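**Q** The structures considered in this document are given below.
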Structure I
Amino acid sequence: MPCLCYPNKTFAGMTEEAIIALLVRDTAIRTNETIAAIFKKKCREDARFSSKVIGLVSSSVMISMLLLVVLSDCCKLRQDWLRIHG
């Protein structure tokens, strides 16, 4: 039964179950239409200077670590090749 002091009378003549069903339907969140769901499959641009700096620093650290491994292998391969053929 709706509150008697409610001046809008939106729920007038409705049963408690009908009111609950109406409220549930009106307040339901469609999860495929939320911002989180929309941007889950899209890339978002971040124009902050700090995020760009952090991205560049972390990329350069990863590249330098990869280069360190590759160059140390190249040096070892060169030494082995010179030992065998030199």
Structure II
Amino acid sequence: MKLTREKAQQIAIDFVNKDRSNHFYLALTNVEVSRISHKYWSATFEVITSEGHVMEGPLLILVDDDLEKAMTLDEAIEAHLLE
């Protein structure tokens, strides 16, 4: 892996903070090399409402180790299909 865990974490945090909302916030829970593909880091966030309730299911953000770019799982699948 080219990126450090800390760098991948920062890229993921910057990605999710682009579209901040007053209705919920995202709390980082884990960053690790993805089990889907070792080309990616996976960052998991809990989605928490402004009232403090955790919404069902975490948000998964993938960080491409080569491109140093964060993306949603859907974006990563689409990019893989176009390769």
Structure III
Amino acid sequence: MNRAEVRQAVHDFISRLLDGNDGFSDDVSLQELGLDKQDIEDLIFHLEDEFGVTAFTHEEDQMLKAANSANDLSRFLLTISRR
């Protein structure tokens, strides 16, 4: 898994949640895009499955609190994939 693959997967899945709207920056707030906590949790679980990685529950809880952008989600996936 490389940074570009992760970025694209995160962007694509967010776009699906936004009914195909892909005209957003990776730095824009997920809440600004209209995503709520449940959407972000679904994103995390979907992306973990897609890349075959698993975070510890406390890491997922921290990510739910800290996930502000697509970039945050990408960094999280790259971090847990290095274990």
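**Q** Can you rank I, II, III by distance in nm of label points 7 Å out along Cα→Cβ at positions 49 and 73 and just name the one with the largest value? It would help to have the intermediate numbers written out before the result.
**A** Working: I: 4.0; II: 2.2; III: 1.4.
Top value of distance in nm of label points 7 Å out along Cα→Cβ at positions 49 and 73, among I, II, III, belongs to structure I.
**Q** Which structure, out of I, II, III, was volume of the Cα convex hull per residue in Å³ derived from, given a value of 93?
**A** Answer for the origin of the read-out: II.
Read the figures in this text as sums done on the coordinates, not as results from a lab. Predicted model, so just to flag it, every value in this text is computed and none were measured. Cβ atoms are built from the backbone, for glycine too; each structure is taken alone.
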